[in-house]
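For reference, the structures are reproduced in the following blocks.
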Structure 1
Amino acid sequence: MKLSNMLMTTLREVPAEAELPSHQLMLRAGLMRKMASGIYNYMPFGIRTLKKIENIIREEMDNAGAQEFLASAVIPAELWRESGRWDVFGPEMFRLSDRNNREFCLGPTHEEVFTDIARSTIKSYKQLPVNLYQIQTKYRDERRPRFGVMRSREFVMKDAYSFDMNEEGLDISYNKMYEAYVNVFQRCGMTCSAVEADSGAMGGSGSAEFMVKSEFGEDEVVFCNSCNYAANMEKAPSTSEKAEEEEFKSLEEVETPNVKTIEQLIGFFKTSSKKFAKTLIFNADGKSVAVVIRGDREANEVKIVNAIGGAVNFEMADEDMVKKVTNAEVGFAGPINIKADFVFIDEEVASMYNFIIGANKTGYHYTNVNYGRDFSGQVGDFRKVTAEDTCPKCGEKITIARGIEVGHIFKLGTKYSASMGATFTDEDGSNKPLIMGCYGIGVNRTMAAIIEQNHDENGIIWPMSVAPYHVVVVPISDKKQEQMEAAENLYNELKSLGIEVLLDDRKERPGVKFKDADLIGIPIRVTVGKGISEGLVEYKLRRNQNKEEVLLSQVISKIQEEFKA
């Protein structure tokens, strides 16, 4: 393609709205343009890379035995009501009604649709296993779209659904998808880790996320420094610090006027944060949830929501709810005689001795408190892991890093098939629910994650496999006939060999052309300048700073070598 014919607008300044490097560069390089908050149009360079990622995914899914399918993005509400998710999914779902007042949604995900297809077409064990996939646009009304396509309201996703006779079959399907995902991300030029994850609104018995490390990632990921363990912070189990054993002391109420925060209490009692247990009150769909964790810990909201069996809306309780369950002002909550609908005690607190809590009485705290003697509640792991925790597999040191989720695979089991009546006839003639798996890749999020891992101060550095074009030929002067002829001949020869090539024939200064080539991230640049009179051109790879002069007659073979690397 000749750049003089392309719809291309690059930006020199960083857009004020863009925080992540990928968001900045996708706008600056002209890959996409914003239409509304969280909604983008893809421009010619952007759509080429997006389609290349799609094709890599498609090839790996086909190689794994999955069959491509395309479902409607408009889904009848009754399918979601069958699975019980119409109300559970929450305000992120775009809902609409047709002229006959029949309710629909714009699909945020497609478990229900694929389950409906399976129950109408799969009748016998002889048809199993089956794996169907699609690459399609999804819609979620994000409360706060941000970071470009990392958190948008419209996004392209590959979602696949496997159907098996039993758990053993599901394990095989799951492992095939796992390997396919590893191949996809390797072919896209990414460094990606598979981590244990929470299944969230999708449900099911087990799942793994494919995470790209990035300081700008939305997720925190726990990595072991010694073994291959990795888990999303939402899923990672904590390893409790064992408190030193003490003889139980007598419970004592202490007046603490205007002393509410852990920092204030540390000063008041002249002890460490490890001697306090704080009681946090949450509102889960109108029900009160009290969670007791050590004073220096953070609550893990995902673990709490899972413990109560799920919640559409989960947030810190307001002042009125706190007063209702504690009979005290905010800052004095404690587990003794608390009137919450759920009371959860972190296992670390359950093993502490003679600690300090709020007394559920304004201006007072209890000292010498002990779990079991003074209060009760459901004990479990309800806190966030910290860097001081150890690996749950090998007991060695862990690290916590930020990451971007690009793929997620789930073992759904019978969560949807049982509720929607998707069954098959087994060998013995009995009717059984299909065993399901679900496998998703965010296509445009993958595109952004590639940029996060492959960029410098000058722009994008595309891996060859997903670059919008492989080579850009840059004549220094459009007024020099010898340069223009040589550049055009090279351009035509590369095209004839099936190499995706740009000819920058614009009437622009060489510096502008070079900056645009680096910004857009074309892997190979061939510059045709005054050396052409001696049969020489300049050859440069985007991924490094070295330039070299090569014979024009040899440049094509040099380019072809890059495809073998």
Structure 2
Amino acid sequence: MNSVIANSVYSPTPYRAAAKSFIGDLRSQYRHNKYWLQPDCPDMPTLWTDSRSLLPLLRFLKAEISHPFAMLYDLTAIDERLRINRGKGESEQPKSDFTLVYQLLSVQRDLFIRIKLALPASHLSAPSATSVWTSANWYEREIWDLFGIEFIGHPNLRRILMPSTWQGHPLRKDHHARATEVDPFKLTAEKQRQEQEALRFKPEEWGMARASDSAEFMFLNLGPNHPSVHGVFRVALQLDGERIIDAVPDIGYHHRGAEKMAERQAWHTFMPYTDRIDYLGGVMNNLPYVLALEQLAGIPVPSRAQVIRVMLCELFRIASHLVFYGTFAQDVGQMSPVFYMFVDREKLFGIIEAITGGRMHPAWFRIGGVAQDLPRGWDKLVREFLDYMPKRLREYEGMVLKNKLLQKRTRGIGVYNTQEALEWGVTGPGLRATGLEWDLRKRRPYSGYDQFEFDIPCFDSGDCFDRCRVRVEEIWQSLRIIRQCLDNMPPGPYKSDHPLTTPPRKSRTMHDIETLIQHFVNNSWGPVMPPGEVCYPVEATKGVNSYQIISDGGNCAYRTRIRTPSFPHLQMIPLMARGLLVADLIAIIASIDFVMADVDR
């Protein structure tokens, strides 16, 4: 690793070259000109189109353009009705009451792009993209659930995060954000009857038949309180004996409305909420949020702060992977490893607590840097852990990966290939287990990752066993990165002196009244971010995670979209499980490595 990291937010050169190449290919290869290229998008190329041209454009981008965009990375919506700043002059966005936002990813170009569709409130519908990407199914259900936008041609458009009896669409601007804004809750006898009736399981509503020509099927609920489903998560199983005919995931039991809460929290007071998304990832959740705001406001981050961030993120990557490693072995019947690995995780949390003051949810990153400088003695703690951990990993390899019973339970189970992974929106270790060497830390480096030496672990079977092996190898690579942070920690400030950092530096607050006022306002009301839109993805513990943030020029977000890796990963369960046994489904669930807060948000 180089001893000094460039003092910058993000080097735009690789992105700009890829974006310029894409725009040139689009203009030369797409025979229709029914789109508008928005000029003021510093994070990714953004195209606007109309409902009639939407699907032809998406099909062209997925399959026909050179170096295609094989993945529907995200699909969400914006309620534009209260938005004030939508650009001026040539940059003014088309008039719309609601906007659909399709984010696509080309792993060949290392490029994200954004397709937008303007919708009037009088006609809230669009053609379903499920005929283009299978993964659009859940995303469109989420938009219908939270915004009330209908998708024509969707196979089963119904609520996915909210209960089926819920009234209204929570992410609309006219929907209440607090319980105090509505009448107190009352459970009348009639309402209780309706709620109980809504819980009745009807296979036809789940896309299942009650019988075939030769047999009647059995239906079994796995969860939402089964110990193997890693949270409040339910899988409705259609069984012929113990053979799985279909396995339909049911999510939403852990939904807390994080994106709605972001609309009423100041930029810096929303930070602790991010920790609770992937609650095993700690500060890894803070990183895409602060990087997005720093790019939006043009805040440079000092070299020392960047290296501290990288070190803490990799410590949490190890902590998260240790939980996966132990519970993966436990779910297929091996009890001992999880106890050893949790001991190591506690040692790691001791280091994190010494540095940040917190353990699982330190909420320690800040806009412009980190909350505090490293304490005295931090290097000794980190060095001891780096010397201790390799021996333990070698012991675990003998206990778990070389265990013949575990191999028989997981090899050839839950298989998918690279093409299927991209079709379903799989990122992170699940994608690299299919043989595709694609990691954002290498392909689109952020926070100085391009200055570190590490490898991208890859295996090519695409099964449960290889998904485990990738994560184990990633622990080794994280140890390499942390050692480089330890040996090359640069001097200097741990936070930028930019006026929009939170909390701002206090060094000059007693020298002049302007600085004192600005410090007071930033700490009480929060900084005022310039209007704009930005999305910043990072390679999180479970895959690619990003925050798409829209500022309307205030002290809180107009819209915050949290794209998490676990959401599309769970949608893939039916593909992986059909034709297998119930015991195999448990191994599949374990190999995905998800937490329900990352799914439901």
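Values for this structure:
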item	result
Structure from which 22.6, 69 was derived, Rg and Dmax of the Cα atoms in Å, for residues 337-432 alone, options 1, 2	1
When volume of the Cα convex hull per residue in Å³, for residues 241-312 alone is computed for each of 1, 2, the largest belongs to	2
If FRET efficiency 1/(1 + (r/R0)^6) of positions 185 and 521 (r between Cβ atoms, R0 = 41 Å, to 0.05) is computed and equals 0.65, the structure in 1, 2	2
Of the structures 1, 2, the one that 4.9 was derived from, the read-out being distance in nm of label points 7 Å out along Cα→Cβ at positions 297 and 409	2
Read-out helix-only ellipticity at 222 nm (-39500 (n - 2.57) for each DSSP H run of 4 or more, over all residues; to 500), computed value -8000, structure in 1, 2	1
Structure from which 0.30 was derived, FRET efficiency 1/(1 + (r/R0)^6) of positions 385 and 537 (r between Cβ atoms, R0 = 25 Å, to 0.05), options 1, 2	2
Structure (1, 2) behind the derived value 6.6 of mean projected area of the Cα convex hull in nm², for residues 153-224 alone	1
Among 1, 2, which structure scores highest (criterion: FRET efficiency 1/(1 + (r/R0)^6) of positions 441 and 545 (r between Cβ atoms, R0 = 25 Å, to 0.05))	2
Read-out Kirkwood radius over Cα pairs in Å, computed value 25.3, structure in 1, 2	2
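Coordinate-derived values only; no laboratory data. Keep in mind the model is a prediction, meaning the values are calculated, not measured. Cβ atoms are built from the backbone, for glycine too; each structure is taken alone.
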